[in-house]
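Take a look at the structures listed below.
Just so it is clear, none of the values below were taken in a lab; they were calculated from the coordinates. Here the structure is a predicted model, which means the values were calculated and not measured. Cβ atoms are built from the backbone, for glycine too; each structure is taken alone.
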Structure 1
Amino acid sequence: MPFYDVVQQHISPEELNAIDQSIDALEKALENKRRNLSPEERQRYGSVNEANKLFVNKVFDFSKTQPAMCSPDVDWKEFADDYQDRVYIETRLNRLKSLVEIMENSKILHDFDNFQNALMDYSYTMYKKDTEAGGYVTKYSELKQFFPRTAPGAGNGPVVEKTQ
C-alpha cells in the first residue's frame, strides 16, 4: 500500500474524452476571434484599468437611460456590442480561470504523489543495490544522476522545484 496518495480520484477515459471534446469545441468556437497582439499593442490597448471600466459602465448606463444626451459622433450600436462582448468574455474568463485553478491543483497533487512514490522506489532501489540483487545497480546508476551531492556528507536528494 503506497504511503503517498493524497489524491485518489482519477480521470476516467470517458471524462478525458468529454474534457477534450469540450476544449476542441471552445477552440473551434473562438477560431475566428483569434487576435495576436504584440507586447506594444497589449500595453497600448490594455490600458483600460478598473477605474476606466467604471467610467465606461457609467457612459453605457447614460446611453441607455438618456440617449438624447449622447454624442452623435459615437456609433452607439457598436459601443453596445463591444460592451456586451466585454461583459460576456469577462464572465467566461472568470469561469475558465476557476477551471484552470481546479486543474492546476489536481496536477499539483498528482505530481506530489508521483514524486513521493518515486522517492520511495529510489530508496528501495538503493536497498536492493546494496544487497547486490540483479539489475538494481544499473537502475541505481540511472537514477542517482537526479541526486547531486553538494558537499561531502551532505544529504543527497533531487533538485525540487517549488510550484506557485
Structure 2
Amino acid sequence: MAVDRASVLRELHDLHAAVIWRYAVRLTRNASTADDIVQETLLRAWKTPRILDQDPASVRSWLFTVARNLVIDDARSAHSRHEFTANEPPDRAIEDRIDGLFDTLLVAEALKALSEDHRTAIVRAYFGGMNTAELAAELGVAEGTVKSRLHYGLRALRLALQETGVTR
C-alpha cells in the first residue's frame, strides 16, 4: 500500500506541481516561496488519504485552495511582518501632562474674565463638587439664583475660551 500511495503522490506531483507552482509564484512573486508552497501543499495531500482517492479535477481544486491558504497564512505570519520577540519589555511611556497644564491655564485665565458671583458658583460647583442645594445654602441665595449663575457663568466662560482660540 505504501508503494501505491507513493506512486499516487508522484502522479499528483507530475499532474499538478507545475500549475500550483505558477499559481504560487503569481500570488507571492517569489519562486523560492512558491517552491515551499508546492512542497507543503503536496505534503498535506499525502497526509490526507481521502484526497488521493478523488478524481483529478476535485484534487486540483483542493490543491489550489491549500496553496492559497498557505500563502495567506505566510503573509499573516509574524515572520512576514518582520516581527520579533524582545528579551526585555519596552520602556514604559511617560504620560505627557503638558496638554493638561495648558488646559488648566486657559481655564484659569478665562475664569478671571467672569464676574465674582459667576466665578464662585462655577468653581464651587464643578471643582468643589457641590450640588445646587449645597451651593445655595453656602452662598445664602436661592437655588434658582445658583442655577442662573451657573448657566450664565458657563456661557460667559465658553465665550471667554472662544476668544482665546479654544474651539473644543
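Summary table
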read-out	value
When distance in nm of label points 7 Å out along Cα→Cβ at positions 72 and 88 is computed for each of 1, 2, the largest belongs to	2
Mean count of other Cβ atoms within 10 Å over residues 40-47 - highest-scoring structure of 1, 2	2
Test item: FRET efficiency 1/(1 + (r/R0)^6) of positions 8 and 136 (r between Cβ atoms, R0 = 35 Å, to 0.05) calculated as 0.75, pick one of 1, 2	1
Structure (1, 2) behind the derived value 9, 21, 12, 7, 6, 9, 11, 14, 9, 2, 0 of P(r) over Cα pairs in 10 Å bins from 0, in percent	2
Relative contact order in percent (Cα under 8 Å, 6 or more apart) - structure with the largest value, from 1, 2	1
